[in-house]
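Participant: Just below sit the structures, each encoded as structure tokens.
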Structure P
Amino acid sequence: MEKPTPSKDQSIFLAYQRDELTEHHIYARLARTVRSPENRAILERIATDELRHSRYWESLTGQKVSPDWLQVWFYTFVG
């Protein structure tokens with residue numbers, strides 16, 4: 001079995017980081033559209049968790065990434 005190289009790990013970590021940041025923006029935007037205070041609070045808490053996850057991956061990669069804005073727009077529109 002092939003041992004992962006740092007560059008392979010780095011690209012995987014960057015993908016995880018971008019996914020978490022994208023999901024943060026999706027949940028945060030959905031939270032702003034929800035009328036129920038209870039559901040809004042849940043979505044805001046999930047958004048905060050996703051941002052924390054993204055920052056964890058950022059601590060490993062040492063790089064900033066941008067979210068996938070097309071995906072953010074799509075899921076916000078569908079939601």
Structure Q
Amino acid sequence: MLLGSFDTKGEAYRSLSDRIASDGVGTQFVDMSVAREPTLEADIPSSEVARAAGAELASLHAVGDRGVALATMTR
């Protein structure tokens with residue numbers, strides 16, 4: 001399972017996943033993005049992560065504080 005901010009580092013995670021897959025191991029992606037649209041499609045999108053933390057992604061965007069948003073996403 002790979003957790004990351006796929007809005008800014010999607011391609012890096014795709015490359016890492018490809019390397020892991022070359023060893024015959026599958027991966028799942030969990031998007032922790034709070035700023036922009038992801039560049040990599042996640043198995044678990046950031047909207048689901050936010051809901052699991054008791055928030056809506058749109059409300060985290062509205063706060064405008066990346067630190068607060070990330071703290072919420074990692075609960």
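Participant: When relative contact order in percent (Cα under 8 Å, 6 or more apart) is compared over structures P, Q, which one is greatest?
Facilitator: Checked P, Q; max of relative contact order in percent (Cα under 8 Å, 6 or more apart) sits with P.
Participant: One of P, Q was used to compute helix-only ellipticity at 222 nm (-39500 (n - 2.57) for each DSSP H run of 4 or more, over all residues; to 500), and the answer was -27500. Which one was it?
Facilitator: Derived from the structure labelled P.
Participant: Given a computed value of 13.4 for Kirkwood radius over Cα pairs in Å, which structure among P, Q does it belong to?
Facilitator: The read-out was computed on structure P.
Participant: Tell me which structure, out of P, Q, gives 1.00 once FRET efficiency 1/(1 + (r/R0)^6) of positions 23 and 55 (r between Cβ atoms, R0 = 41 Å, to 0.05) is calculated.
Facilitator: P
Only the coordinates and a few stated rules stand behind these numbers; no lab work does. All values derive from a computational prediction rather than experimental measurement. Cβ atoms are built from the backbone, for glycine too; each structure is taken alone.
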